[in-house]
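Structures for review follow.
What follows draws every value from the coordinates through simple rules; no lab data is involved. Fair warning: this is a prediction, and the values are worked out from it, not measured in the lab. Cβ atoms are built from the backbone, for glycine too; each structure is taken alone.
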Structure P
Amino acid sequence: MADNWRSELSMAGSHPAWRDRLPISLGRHSWSDELLGIVTNITNGVSLTMEEGILLFEHQDIDEVFKLAKLVKESRFDEQAFFNVNVHINQTNICTLACKFCAFRRGRKADDAYALSVDAYIEDLRKYSDRVDEVHSVGGLHPDWNVEHYCELFTRVSSEFPHIHIKALTAVEIKHIAQLSDISIDDCLSKLKDSGLGSLPGGGAEILDDEIREIICKGKESSQEYLDIHGTAHRIGMPTNCTMLFGTIETIEHRLKHLIRIREQQELTGGFQCFVPYPFLPDDSRLPEAQLSSGVEILRMIAISRLFLDNIPHIKAYRMNIGESLAELALQCGADDIDGTVEKESIMHLAGSKADLEHDNIALAKLIIDSGCMPVMRNTTYTKFQRFDIPPVQQKRSLTMAQ
């Protein structure tokens, strides 16, 4: 790895003059009449509309949509693609809710229900602490764990592993903890931040339409509550990610409404650093009416996310959900990030993910290089970057295996 690389990158990770580069980049290519108006608006910094989004979803030349998203991504980041070194520790699968799509949650009396004590969590993290700089923790809504429990947990993690960034607790977990503790969302987040919580993941957005939420995740926070909780985090200086779960029962219009609401929230509070669109992994029992997203549809959704979310710098191809092959392709369709090494993960794998958990830095770097991009190791908040060069001995070994 090369130190002090690209120190001119801004906090968001974007090329400082990316909007100035767009006209040059997009102007080098010819575009179909159908997309010309969209290209013009993107070039001029005009956010896309619902109608333009529908056009992108229905456009027959999918390669043209992919090319447009790729060029917009490259205007921000050139050929760079980002990853980090992290571990997922899901603190409990006991949950007071029972969302239709969730394969992870258990009732308190289930045979395989679990709740990690603070000591057990610390011991689990210790196994990975010498090689990760982020712990990602989300879980069920435990009926007994209030803000003091999580403050104790985060204080212990920060004390024993000061180099590890804590990214934890979805919006509905924050709501649940605040209610259980009889405090406001603002006070809850402030207490958690003071104890060591560094950022919020984006999980739980599902689709930001309350009619859809009533069917697939009844009892969760409302669409506006999701946005308000993230907005509160932004206002106290805590960055967050945002997500979309697509391929359940929503329409294209629902997906676009979701993107517009995320974009509008970003205009207000500016703390979203990465958007993660991922498809529902269906089975025959949890949500039988759900749609199965094809590979092309997944890539189109990632590309449109890049084009729509002009004020959110990073678009993630979540390898744990879509698999390595699609993640590699997604880096040529507008995505610039593939998450991290993810040393341990439960939620997506219980839902049906087959993604390899045995990834290390070199394996991720090879995946990025195979996609035609340059691997860049980042920290959780996209404020530190190091180009990752594969050691010559590893390159030679790969060549020998290929022969």
Structure Q
Amino acid sequence: MAGLSGKRVLLVIGGGVAAYKTLDLIRRLRERGASVRGVLTRAGEQFVTPLSVASLSGAKVHQDLFSLTDEAEMGHIELSRDADLVVVAPATADLMAKLAHGLANDLASTLLLATDKKILLAPSMNLRMWLHPATQRNVALLKGDGVLFTGPDVGEMACGEYGPGRMSEPLAIVAAIEEALDHDTALPLPAGVGRPQPSGPLSGKRVLITSGPTHEPIDPVRYIANRSSGKQGHAIARAAAAAGAQVTLVSGPVTLADPQGVSTVHVETAREMRQAVEAALPADIFIAAAAVADWRAEGEAREKIKKGAKGPPVLALVENPDILATVSQMKKGRPPLVVGFAAETEKVVDHAKAKLARKGCDLIVANDVSPASGVMGGERNCVHLVTAKGVESWPEMDKDEVARRLVAHIVSLATKGKTKS
């Protein structure tokens, strides 16, 4: 169950009678903590509706390669890479042939060529189509290219024939997805090929950033969380990358695309975030923008907690690890510059000053996240920069501009050396 927690699956649904099974597949993935983005082929739309896929996945369904709305929100390149694994179910003979021979004339086939992650195919077709020499040649080509397969199974077909060609059952596909995600699914480019590292004031610097909320499970379907969207942390990651830094972003569960030019690690809980941060060190600059849950349930129930005659259960809480304090107070290998965030609903600057002293970091970025401010989940922010030397308050601006100005401020601090004197 924990193997899919926080994992992201891009699910391409091909045209075939077995497409109805993908609805159950989405449900099985979601109940195991995975997020799912659906892509429907034109043929797939004849078997399942966009509404049913969107309802079960909780995300917009993508269909058209040339949708201007989609290109503005998330182009096909980003969509193809905003996942830990690409799954095709059902994988028709046509889709496999396109992938085997590099054809890209619709959204699904274009995504399969553009992705930088492994692809898992769940074939489904008539037994003669599966056994046809052309299909078997394509399967051999795809396996040689590193494409993963699950199935097909042997059984009775919708057409009445019996043999190999049935799509694997949803739980078998889930197991194959878990197995694939137990290994690195990234497809690296050859050395010297890819996006050039931009030059800038942070060139040669390693910047580690946390972003988004954390989700602390109570039982398999409930969790403790907060309203953080991750927009500010992700904006800072983009700004740092634009300034030439080598950026690692450790992100809690968000609905945002991974920033371009940034190495993003996806986590769900505070403990996972701490582990990812420790694994990403050393760094020259650490920016703790994530809204990490302060507490978690003392014990996670293995099954959904049901209502009973005794009334609501008592939820015992324990403290989560303090990631900012851990990094700030490292005796060896502490980043030269550590930046924390203080999300407050009252006495914003006073609480930020106390946090600065308590955590031992170099700079606190404080903001008012009370409901009236609209900051959490919104597009704008109003921040105060608190150091041992004083407070610098900025006017309200959009979060991208806050990020650019903050990175510029960090550059000035980094060039001055020690900031706490």
Structure R
Amino acid sequence: MNMNFFLFSSTVPAERLSWIEESLKFFFVQLFPETLTHQKTTGSPVFVFFLTGDALYSLTDPETLPLWNVILSFPPVRIICDRHELDLRGISTVPLKMRFPDQLVDTNTAGSGGRQDFWRDLAAETRQTKSPLPGTAGWLQTASPYMNRSAWYAIRFLSAATDERLSTELYAYLDGIHMGHHGQNPPEGENVGRGLAAQNGHAVSAGLTFTALGCNRSAAARGYSTWDDGKGQVISTCTERVFRIRDISRLAGSFRGAHPILSADSGAFSILRQDTGNSYDRAEKASTAPPVTLLVTHSPYSTGFAAGAVELAVACAHAGILTRVIFVEDGVWALAGNHRIPDKAETCSIPRLINAVAGNTNLHFFAFTPSFQKRGIQKDKSLAAVLDIGYPGLGKILFFPPGNVHAEHQRVWVF
């Protein structure tokens, strides 16, 4: 089964659905035009949206509902909703389901205990791309627990993946590092720290493995105590036993594996039709590692997402992974205007950071011009290393095989 899906758990703005709509037009028209005429041919893909959390509100929001109607007009597109989260939020899918009864799914497969389990459906989609079993699935966590439901989503996905005979990996980055702090004791609700320990036990009992790694830079910035045991192992004195803090290069090196690695807002796309000859970019050296595309959607400075995306991209590129950073939606504010940082300041502006790392092998930067046009701004002319792209360029990066890369799929993480 071809793997082509987005997972969204955060708010989905109309702008995002707009560029997704245009990208899907590019995908089907350029690669699978036969699907638009309802012809079923061998190898024709199904493009799936898995929606949970606040992303479900987009199914009823007056600004986004018309866009979903357009996206679902493509016969190969399906939406799979998290039934539990729909009920929790009191969201009805009736208007869309009446129009697209075969494409919108608002029930889930039965999991343990007979309860409908959205994450089991997602894990099954991930598993079906790996043969033979057992395989591996990973999750990149960037948000802290308790303030963000995505930490529980991470544990649920990893547990469901284990049920699907997949070994599992958790990568904690930025505020995601707090998932591994020891002594968590919430007065009510699930204990994320115990959830990690339970996931480890679940994997061991199934004859599989569970690895939980946190980024050392993220940990140090947040006051986590570590020491080197003299054998190259970084030991933490304030994390759960199953959780390990490692150099960011160690995390990026693990991304070279061929298995899918998701995040709370992410995508995984098969690399299709290797003979298209329409590559948008290429790796400097031949690689079998799945390419990584980071979509920077947050404005700079108010959060660490923009700078964190660039730092992670550099680590991935150093690990030999073709890495693209695309500034889109509010992320384009990082590229506009003259960013002045006071002398002797300990921080660095995003444009200066980009220019400092832009020459790295396997690292490419892009600016999505429709997002600039929507905001009435222009890219800083000093950022010559950041290439402008429109809808066709975005479609090629997401769906066309990059040159010199021999992988089965590529990963997209939203920052």
With mean count of other Cβ atoms within 10 Å over residues 19-26 coming out at 15.2, pick the structure among P, Q, R it was computed from.
P
log10 I(q)/I(0) by the Debye sum over Cα atoms at q = 0.14, 0.23, 0.26, 0.27 Å⁻¹, for residues 171-242 alone gets -0.48, -1.09, -1.22, -1.25 when computed on, of labels P, Q, R, structure R
When P, Q, R are compared on relative contact order in percent (Cα under 8 Å, 6 or more apart), the highest value belongs to P
Assign the value 149, calculated as volume of the Cα convex hull per residue in Å³, to the correct structure from P, Q, R.
P
